[in-house]
Structures are given as C-alpha cells and as structure tokens.
Structure I
Amino acid sequence: MRRSEFDRAVRDEFGAGAGGLIVDLVLASLGSRTAAQALDGGVPPRDVWLALCEEMDVPAERRYGAGRLEPKRG
C-alpha cells in the first residue's frame, strides 16, 4: 500500500473526520503513537491502515484492497 492509497482508504472509510483521526487517535499496537506519528516514523502505510482498522472495528471485508483506484476500462 502506498501513502496515497492509505490517504484515500482513510478518507473513504472515515469521511470528513479522517484528518483528525490520524493525528489524534493513539494506537497502542503502533507503540502508542498516532497514525501520523507512525507513518512519519517509517511504519509502512499498510501496517498503519490495518492497526487503524482494528482500533476502529472496520469489518475485514473493507480492510483489504482499500485505497486502490478502480482499473481503467479501455
């Protein structure tokens, strides 16, 4: 997962509150850091996304493949 895919997945899943969520919510599974701190510290976006999903009880079917653009039709 790229950072752009992470950003898209968070925005799609959490809507308008997404920005505040990644800077305010402390995730114990990431060393008691926020998602933003973990990303800045080099934690891969996929790991941060999954930790955020776990904390926010996002159903498993919405966790994997999130943030990817639909393939171009041609």
Structure II
Amino acid sequence: MSKLHLVFGGRVTDPMTLDFQDPANLDVIGIFPDYAAAEKAWRAAAQRTVDDAEMRYVIVHLHRLLDPDQTTSAS
C-alpha cells in the first residue's frame, strides 16, 4: 500500500489545539506519496502564515487511517 499523506490547514480557535474554526473552508494543500514530499508542502504552507498564530497546517498519515493494523516498521 502507498504511504499517502494529506496536508491541510486553517484557522484554529486556540493555537494550542487543532480545533478548526471553519472546517468547511480548510486550505487543502494536497495528498502526497511520501512523508518527505508532504513535509516540504507543509513547510511551505506554514511559512506563508508564520506570523498568524491562529493558522495551523498539519500532515495526516492517510495510510494509517486506511490500514490501522499497519505497523510503523512495515515498508
């Protein structure tokens, strides 16, 4: 299985949480085939909003959601 990663972000109610203010209007950056590509996209998106403490971008490991029994040591 591909190790897909989703990068998205948006305005949060509290910078210490992932409680997005408006989930319907999240900024979806994309789905990436590996962590390195996802991290590069995440860094670029986060850097654009570095001065806005209420904006958060995250990387979601889609492959872990699709196959929860998959171990981290499996390739």
Among I, II, structure where helix-only ellipticity at 222 nm (-39500 (n - 2.57) for each DSSP H run of 4 or more, over all residues; to 500) as derived comes to -13500: I
Among I, II, which structure scores highest (criterion: percent of Cα pairs over 20 Å apart): II
Distance in nm of label points 7 Å out along Cα→Cβ at positions 13 and 61 - structure with the largest value, from I, II: II
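Read the figures in this text as sums done on the coordinates, not as results from a lab. Just so it is clear, the structure is predicted and the values come from calculations on it, not from any experiment. Cβ atoms are built from the backbone, for glycine too; each structure is taken alone.
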